[in-house]
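*Asks:* Pasting the structures in now, so scroll down.
Just so it is clear, none of the values below were taken in a lab; they were calculated from the coordinates. As the structure is a computational prediction, the values presented were derived from the model and not from experiment. Cβ atoms are built from the backbone, for glycine too; each structure is taken alone.
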Structure P
Amino acid sequence: MSDDRDLAPRFSYKGSRLKPLRAFCQVARLGSISRAAEALFLSQPAVSLQIQAIEREFGTRLFKRQGRRLDLSEDGTLLYAFVAPLVDGIDGLHGTFRDALRGKGTGELQIAAGTSTILHLLPPIVSAFKAAHPDVKLTLHNVTGAGGLEMLRADKVDLAVGSMLDVPNDIHYAPAYSFDPMLIMAPDHPLANKDDITLSDLSPYGLILPPQRLTTYRFVDLVFQRARVPYSVAMEVGGWEIIKQYVAMGMGISIVTSICLTPADRETLVARSLARYFPSRSYGVVMRKGKFLSSHARAFVDLIKPELLAGRDYYHSGHSER
């Protein structure tokens with residue numbers, strides 16, 4: 001940490017202080033001078049000069065390079081916590097004031113979420129929100145986790161709802177729900193009548209998993225590797241709904257999170273909990289640190305409560321069904 005925090009500023013960037021602070025926030029969010037310059041419609045040298053000006057003014061290094069990415073230093077993280085709400089508040093002033101003029105019930109809310117979250121977790125939350133705020137235009141962006149982070153950092157959405165395993169330094173994750181890992185198979189599968197299923201029991205059968213680049217695939221691989229149990233992948237398919245369909249067709253078995261299993265799946269799938277081998281998966285609110293949340297966004301976050309999903313279906317209670 002810098003030892004000269006109590007000294008008066010030694011340098012001040014010419015003109016508006018907002019511009020360099022906005023550049024600082026964009027670099028912190030995007031981890032790149034070039035990406036920040038693109039987002040701000042500025043040249044890279046202009047953004048670099050603004051960052052250098054702030055560092056000279058506060059007498060400390062605000063960033064450290066991690067490979068190709070710029071991460072906040074300890075001092076930079078502290079400054080970002082103070083600066084981000086101010087910059088967001090000023091940049092969002094027009095919209096906030098416009099919404100206030102129109103009345104508290106009007107406005108827009110942009111949320112990023114994955115397919116399973118939109119299909120299985122958000123419906124009761126969205127229903128409750130629309131009932132309380134019928135005039136608010138709500139947009140759900142169906143994106144992957146990485147896509148949601150990119151939209152958050154670019155201020156294209158107010159917040160995201162989903163699951164996170166590794167939380168970046170510039171992101172705040174508040175888990176609210178927990179779902180068990182489940183083995184799913186067709187009703188006529190050889191394991192369908194077996195109650196106590198081990199990882200070794202899965203070895204002879206090909207798994208249907210999401211693409212290898214996604215966290216779920218890597219997590220499944222890690223569990224099998226640590227247990228020293230061989231396994232094979234029959235197919236890589238994007239999306240839990242598609243995976244369920246192929247499993248029901250007898251194309252393989254899969255390991256999914258119980259969030260995607262509904263009462264209707266009892267007719268086509270057999271599910272067994274694998275909680276003894278895989279930890280439960282949390283889902284919750286994902287926000288950019290320092291993000292100024294509108295009243296609509298805060299109201300939506302307040303609705304993300306476990307009791308809204310209590311007893312929603314059989315699978316979420318942690319049981320298995322033949």
Structure Q
Amino acid sequence: MELRQLRYFVRVVELGSMSRAAVDLDVVQSAVSQQIARLEGELATRLLQRGSNGVVATEAGLAFFQQAQLALRHADEAGRAAQQSRLSGSVSVGLAPTTASVLGLPLMLAVRERYPDVRLHMVESLSGHLSAMLNARQLDLAVLFDADPGRRWSVTPLVEEKLYLIQARGGGRKPLPARIRLADVKDLPLILPSGSHGLRSTLDSAFSSGRLARLLPVEIDSLALLIDAVRSGLGCTIQPRAALARAADAEAAFEVAEITGGRLRRLNSLCSISDEELSPAALAVRVTLADCARELVDSGRWAGARFSHHEA
């Protein structure tokens with residue numbers, strides 16, 4: 001039973017007409033009829049008597065009408081109470097640079113719109129550092145790539161990203177195909193984050209499970225410097241498409257090839273300290289972050305991403 005059904009039913013009884021109720025509610029008459037029919041089906045009783053002069057409530061309908069009015073008043077009062085008691089406080093959120101480039105600004109705008117009294121403390125760092133900060137209670141929430149289930153975190157799988165081989169255009173280099181096998185990447189000059197970070201762990205596991213040679217890349221623990229190194233032609237990298245989101249000339253400056261084989265994906269998990277420790281403001285921001293991620297994926301603004309099958 002939905003509040004919408006109660007509102008439709010109450011207005012039909014008050015106006016004595018499906019058509020007048022539809023006009024008053026600014027919906028089509030068929031929507032009103034369908035919701036009333038669903039309501040009667042759920043209650044297994046007839047609430048309205050249809051006639052040539054309109055509709056009137058049955059005895060069961062009159063009894064339900066009184067309680068429906070009361071329920072709607074309580075719902076309206078609950079909404080007013082929620083609006084008058086606005087959330088406040090400070091919430092710290094950690095995002096890796098690639099995630100921040102896509103999700104950071106939309107999250108800040110959404111929190112400002114929904115909860116203007118909540119102060120966000122945004123931290124951008126590589127996932128290994130964010131994990132340590134979350135363990136030390138220096139963050140309330142973080143989007144991580146290596147969410148150890150042994151830790152006392154609340155973890156929700158959020159978004160899976162495809163991984164791509166990225167190299168600079170031109171410079172005498174062989175152009176990349178649209179797709180490249182994982183096995184064909186191993187001999188290329190790679191530039192990657194060091195082993196303590198989630199992306200590197202994902203790649204090391206993929207190469208190990210594919211019985212490929214151990215990676216020996218140049219290691220750079222800064223996304224901006226790493227992309228600059230790739231741009232200069234020092235090597236190529238393996239990253240999600242989001243790694244190029246801040247490069248205004250990405251299409252002109254870089255080539256990308258989707259890596260195939262081994263179902264190579266990076267899982268973004270929404271992690272937080274335990275629910276018991278989170279403030280109401282932090283709980284609200286956690287929901288807002290998940291909503292933002294959904295909107296970005298649905299709109300295509302998070303390139304190469306899809307929702308995890310394990311998402312609640």
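*Asks:* Consider the structures P, Q: one of them gives 14, 12, 11 for semi-axes √(5λ) of the Cα gyration tensor in Å, for residues 221-260 alone as calculated from the coordinates. Say which.
*Replies:* Here the read-out was taken from Q.
*Asks:* So Rg and Dmax of the Cα atoms in Å, for residues 37-196 alone, computed for just one structure, reads 27.8, 85; which one of P, Q is that?
*Replies:* Q
*Asks:* Something else about it: Please compute distance in nm of label points 7 Å out along Cα→Cβ at positions 117 and 181 for structures P, Q and give me the label with the greatest value. All intermediate terms of the calculation are to be shown ahead of the outcome.
*Replies:* On the way: P: 2.1; Q: 6.1.
Evaluating distance in nm of label points 7 Å out along Cα→Cβ at positions 117 and 181 on every structure, the highest lands on Q.
*Asks:* One of P, Q was used to calculate percent of Cα pairs over 38 Å apart, giving 38; which?
*Replies:* Traced to structure Q.
*Asks:* Thinking only about distance in nm of label points 7 Å out along Cα→Cβ at positions 141 and 229, which of P, Q has the largest value?
*Replies:* P
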